[in-house]
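Undergrad: Below you'll find the structures, each written out as structure tokens.
What follows draws every value from the coordinates through simple rules; no lab data is involved. Keep in mind that this is a model prediction, so the values were computed, not measured. Cβ atoms are built from the backbone, for glycine too; each structure is taken alone.
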Structure 1
Amino acid sequence: MDLLKEVKEAWGWSGVEPVEIVTENDFGNLILKDKNDHFWRLCPEDVYCDVVAKSIEEYNALIEDDEFLDDWFMPVLSAEAEKKLGSLDANRKYYMITPGILGGEYEGKNLKITTLAKTIRFSGDLGKQVKDLEDGAEVQINDIR
């Protein structure tokens, strides 16, 4: 599975052109590096892919920031997910059944496990649907299992 290809196909509309996956978390969030050495965060539960650092120096400062680290690792939700769903196998991630952007709760009853590729595709498709919509507009959601 070529995850960079998955990101380009699912999230290319956002402007991201990744050349490297720097790191990932248990919820399928990715830090991506592009050809300009900009760092992007793909965040499936909040359905965005944005530049978070424009240089290695900015990225190094970001990963020292306690607020960013808490948001990245989501320790409380990760512990709840592992307790409810078990540990993750390779290329598997927890995901929010109803994403946060659509009012989904950040709690165990709103979590399941799927592949990282499905998480990338689902969030990219949803992000493309909602990017220009006003609050309260309707969207079509298909379960990613």
Structure 2
Amino acid sequence: MFLVKIQNDDSSRLLLRGNIIPVTLPGFGEFRNLRVKEAFVAATNTPAKGTFVALKDNGIRCITTPCFSTNQLILNKPKISQVSSIDLSQTGATQKQLDAATSEIFGKGLIAVGRTEVVENVDPTKRGTQFVGTQLYLRVNPK
């Protein structure tokens, strides 16, 4: 599985997740088709700057901070890390979109673009890691 980013002339942005399937056409040879399994649309027109990641709640609950309760998977790479907080304020998303993003984090996972920063704490031995998003992509539900 992999993700493909598509940007049309009308500036709409779409991510597609799927598999590439070999297809043989008689007289033409072998080609590849993208079999789409999921589609995601950008929440805003804000430029996506940074690394594409999936953010998903990992079930860890803490009684102190920082609490690394969210897995961060870099898309199309086998690298997983944990973050202790998420800041989506730079995306320009509406409150309704932010609520949907939070639901995605606790559901199937949220696709977002941004950077990871170290967050200082009063106790220097307890530094956190924050994902700062520049764009988020919400899952398109088939109708």
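Undergrad: For which of 1, 2 does distance in nm of label points 7 Å out along Cα→Cβ at positions 106 and 130, calculated from the coordinates, equal 2.2? Let's see the in-between values first.
TA: Working: 1: 1.5; 2: 2.2.
So the calculation was done on 2.
Undergrad: Taking helix-only ellipticity at 222 nm (-39500 (n - 2.57) for each DSSP H run of 4 or more, over all residues; to 500) from the coordinates of each of 1, 2, which one would give -10000? Don't skip to the end; give the middle numbers.
TA: On the way: 1: -10000; 2: -2500.
Derived from the structure labelled 1.
Undergrad: Between structures 1, 2, where is FRET efficiency 1/(1 + (r/R0)^6) of positions 18 and 90 (r between Cβ atoms, R0 = 25 Å, to 0.05) highest?
TA: 1
Undergrad: Further question on the same structure: Taking distance in nm of label points 7 Å out along Cα→Cβ at positions 26 and 50 as the quantity of interest, name the structure among 1, 2 where it is greatest.
TA: On the way: 1: 2.5; 2: 5.2.
Comparing 1, 2 by distance in nm of label points 7 Å out along Cα→Cβ at positions 26 and 50, the maximum is at 2.
Undergrad: For structures 1, 2, calculate Cα Rg over 2.2 N^0.38 Å and state which one comes out highest.
TA: Numbers: 1: 1.02; 2: 1.22.
Of structures 1, 2, the maximum of Cα Rg over 2.2 N^0.38 Å occurs in 2.
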